[in-house]
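There are structures below to look over.
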Structure P
């Protein structure tokens, strides 16, 4: 399974967004995006809902991201 951090970065790049623009779209800080993409932290449930909505709005598949997030939850 592809790591969640990598999937988040790929999703952002598919949308052709910088970390700054992606953070603005999700209403989180750039530091948060950076920590997610570098596997320092993982999104909480609220952030995952925002990521799901972002994926739906931008026609990006969410299933693999969701599966990786669930697999990482303890």
Structure Q
């Protein structure tokens, strides 16, 4: 709906993506205009060529984060 926003990032590298990438994405989102993201349901999606590290998988399970791997 109009109150939902999906923020995502793609990493096309020959190594697994860790929790730091999600943390950095959240920092970018928090730097956006507060009026733009106020009262919106924010979800995250990460795409990776080589999969994800265990720390990121654990964090994603607790939050609105979808992980997509091309491996």
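Derivation of every value follows stated rules applied to the coordinates shown; laboratory data play no part. Keep in mind it's a predicted model, so treat the numbers as computed, not measured. Cβ atoms are built from the backbone, for glycine too; each structure is taken alone.
Computing helix-only ellipticity at 222 nm (-39500 (n - 2.57) for each DSSP H run of 4 or more, over all residues; to 500) across structures P, Q gives -20000 for structure P. Of structures P, Q, which gives 9.5 when mean count of other Cβ atoms within 10 Å over residues 28-35 is computed from the coordinates? Checking each candidate, the match is Q.
Hey, distance in nm of label points 7 Å out along Cα→Cβ at positions 20 and 52 derived from one of P, Q reads 3.1; which structure? Comparing all candidates, it corresponds to P. Looking at structures P, Q, which one was log10 I(q)/I(0) by the Debye sum over Cα atoms at q = 0.12, 0.17, 0.26 Å⁻¹ calculated from, given that it came out as -0.32, -0.62, -1.18? Label of the originating structure: Q.
When mean count of other Cβ atoms within 10 Å over residues 36-43 is calculated, the result is 15.9; to which of the structures P, Q does this value belong? This value belongs to structure P. Hey, relative contact order in percent (Cα under 8 Å, 6 or more apart) derived from one of P, Q reads 38; which structure? It must be structure P, since only it matches.
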